[in-house]
Structure 1
Amino acid sequence: MTSFRVCFIGDSLVAGTGDPEYLGWAGRICKTARTRGHDITSYNLGIRANSSAAVLARWRREVEARDVQGADCRLVFAFGVNDTKDVNGQLIFTPEKAIAQARDILSEANSYRPTLMIGPPPIGEDWRNVRIRALSENLATLTHELGVPFFPAFETLSASKTWLPAVRAGDGVHPIAAGYDEWAHAIEQWPAWRAWAP
């Protein structure tokens, strides 16, 4: 059995928005790890509409408030969908800016505590998915360079027969419970997560 703290840091898809069970994928993977005997203290630090810039501005102080000397604290980041939005007809960040912000987050985080990155998933808008796919590919390259394990949610969930119907049954971005079940099940099979909670 392992005993550790884990901070899940990111956007509304981390918070589990749209899930009537109020677990999202983060709560589900911790719940399942508990059934395998692991003692996990989970902190969900997902905030609606957060972009990489917002995560960059807040993550360190929020994690430090939940970390204590001698604790085994680990970090899981998941963001990116909001970086692909338009505001007043303009892309909120250039792809280069979004990756630069992700680099700042993940390079500091990885030197602070063990860190994982969950890539952004597809949503119910095809034109946004073009951007999300490109961002996911760039995040995969970045995380490989930094030595941070990366879960390719876009690729994995695009191949799912459950994910997009669950997103469309929700609000077009956030799935109903079946979608979070699917996402959690996929992360459960991910070697990087299972190395933390075998």
Structure 2
Amino acid sequence: MGKIAVTIAREYGSGGRLIGRRLAEELGYAFYDRELIALAAAESGFHEDFIETVEGRKASGFLYNVYMTYNELPIHEQVFIAQSNVIKDVAERESCVIIGRCADYVLSGMENCVRIFVHAPLEWRIKIVRDDYKEGFGELSGYIRKQDKDRAAYYNFFTQQKWGKAQNYHLCIDSSIGIQPTVELLKKYVEEFAGPRL
């Protein structure tokens, strides 16, 4: 079967990006997170800064309706389509770990796609955000909940599925066991998943 794509959706502050990067290193896979912005910019013709501003935010009803009056597709959907095309291209080209961007949904038709959701208790995520992300927001619990709410709204809007719902993923894992133990468990899972297919 060849190439394996691992998609990691994650709660904010769960360490999902770091887990994904380490997992890619240990598996010898390519790693895609912010790298997708540059690739989507080349695909769409939009500037990278613009894509970064737009991605992760669904169009509001008012802006969506105004834009649809004059154009075929709203900017948010054009960006989503460009990123989706890039995600499909990299998954076909090489074994990889892809962070966020509804990649689990985009690659849902790919037989060799491992879909993972990383979550953790709020107290643990506050510690990660404060100590590792160095976020300086005063009230971190509210900020974290807002990030999760935005991610859920984006995912639910573009996929018509529920973000974080266990049935949408092969594996949901609580990363509060530690970053490296989580990586090790995921590595074993991916290797078992890939084994019969190679």
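Listed values, structure above:
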quantity: Structure responsible for 0.50, with FRET efficiency 1/(1 + (r/R0)^6) of positions 47 and 111 (r between Cβ atoms, R0 = 35 Å, to 0.05) calculated and labels 1, 2 on offer; calculated: 2
quantity: Cα Rg over 2.2 N^0.38 Å - highest-scoring structure of 1, 2; calculated: 2
quantity: Of the structures 1, 2, the one that 13.6 was derived from, the read-out being mean count of other Cβ atoms within 10 Å over residues 31-38; calculated: 1
quantity: Read-out relative contact order in percent (Cα under 8 Å, 6 or more apart), computed value 24, structure in 1, 2; calculated: 1
quantity: Structure (1, 2) behind the derived value -15000 of helix-only ellipticity at 222 nm (-39500 (n - 2.57) for each DSSP H run of 4 or more, over all residues; to 500); calculated: 1
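Every read-out reported here was derived from the displayed coordinates using simple, explicitly stated rules and does not represent laboratory data. The structure displayed is predicted, hence computed values, not measured ones. Cβ atoms are built from the backbone, for glycine too; each structure is taken alone.
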